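Enquirer: Following this line, the structures themselves.
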Structure I
């Protein structure tokens, strides 16, 4: 049974969501503030998190950022805020989806199912690629790019830049692995969306741009003048050795 953690301080909204998802066959836990939510992640080990942005004890974006430091669990932001800048901010700190209040319970459940489906597809792809990873693992583990050492470890899903461990979301790691494995190849935004999420994704072109901007901050000496992750205007992006 898939588990959903609902971090929502509005009792009415939280109870309605919990009841609906419970009837849909999920095991649901609700917490009313950020601190309780963080503790529940470790003990409950949810498969999906529904996170309100406006919590009584902390900002939802900060909580999302903290979760991403240790976990790749899919996170869907649920909020009254619906401006583009707020959606982009949520994606930037690691959220996977954004649902504005008020919302349809049916749509909310469908999005939760989509997040779970994509997470399972992602895990399946990792397992299917294990043999291929083993063949070029040594090369990928230590990919030297002129004066910048970028190393990817597929087993631990870790990235090092100049010997220092750099945190990445699983979307960022997949994009970087795609680049490192195919230097010089131009990837359209659609290519990267399919690489990261699959064909039923809610991810947009703008989300890919956000991930690229985050990766540049992590691997480029000057993110404003990138030398490695280049923009190919009108097409997409490519990685230069």
Structure II
């Protein structure tokens, strides 16, 4: 099976970098992700990554604990940069040229986000990791992923999670939960299926960017997704339940 997508946006949650830890970054998990990304990059696929920061700090929880929401979100953005730099280091140890671009200026450790420069890096075969979210509070890194995917004209947005797709109920609590293979954007929004936040879904819908939700913990799933194999759930195709 050949490569289906030539330019991808991979969304990694901060929690995905924790592995089985309760907090922080598991180096083995990061190295495993880097190895999969390296394998895909070697095929000529252009790869951009948006990484969350929930393994270190989550703005919503900070606000719930009494912190000013905007301040909490900015702290969360800084956490995403820590994750981005960690992933960059793992990739460059594998010989993959990588650039971190941040929506908040941190010129000593990363480039500022400049759309045309990001696209140029991708064209030159460099992996680009977007840190610091969108640079604005009250927006999630899911929304950032959709925004950056649209800005760089990505063929697809891969949402790498700890579950193997989108279900009609929480599979951790309902053993009879049904996994969907495909859904429309409208069905996800109407039924509030929690694939990504509604702003991210609407951005992808408006720009016709398919979303593929799959389990990151299964070795080889990133490659399978890029090759167009039927894993997880695709949002933006036909709706099997409509």
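Enquirer: Taking relative contact order in percent (Cα under 8 Å, 6 or more apart) from the coordinates of each of I, II, which one would give 13?
Expert: Structure of origin is I.
Enquirer: Where is Kirkwood radius over Cα pairs in Å largest, in which of I, II?
Expert: I
Enquirer: Once distance in nm of label points 7 Å out along Cα→Cβ at positions 50 and 74 is calculated for every structure in I, II, which label goes with the largest value?
Expert: II
Enquirer: State the single structure among I, II that was used to calculate distance in nm of label points 7 Å out along Cα→Cβ at positions 10 and 114, giving 2.1.
Expert: The structure behind it is I.
Enquirer: Given a computed value of -14500 for helix-only ellipticity at 222 nm (-39500 (n - 2.57) for each DSSP H run of 4 or more, over all residues; to 500), which structure among I, II does it belong to?
Expert: I
Taken together, the values in this text are just the output of simple stated rules run on the coordinates, not laboratory data. As the structure is a computational prediction, the values presented were derived from the model and not from experiment. Cβ atoms are built from the backbone, for glycine too; each structure is taken alone.
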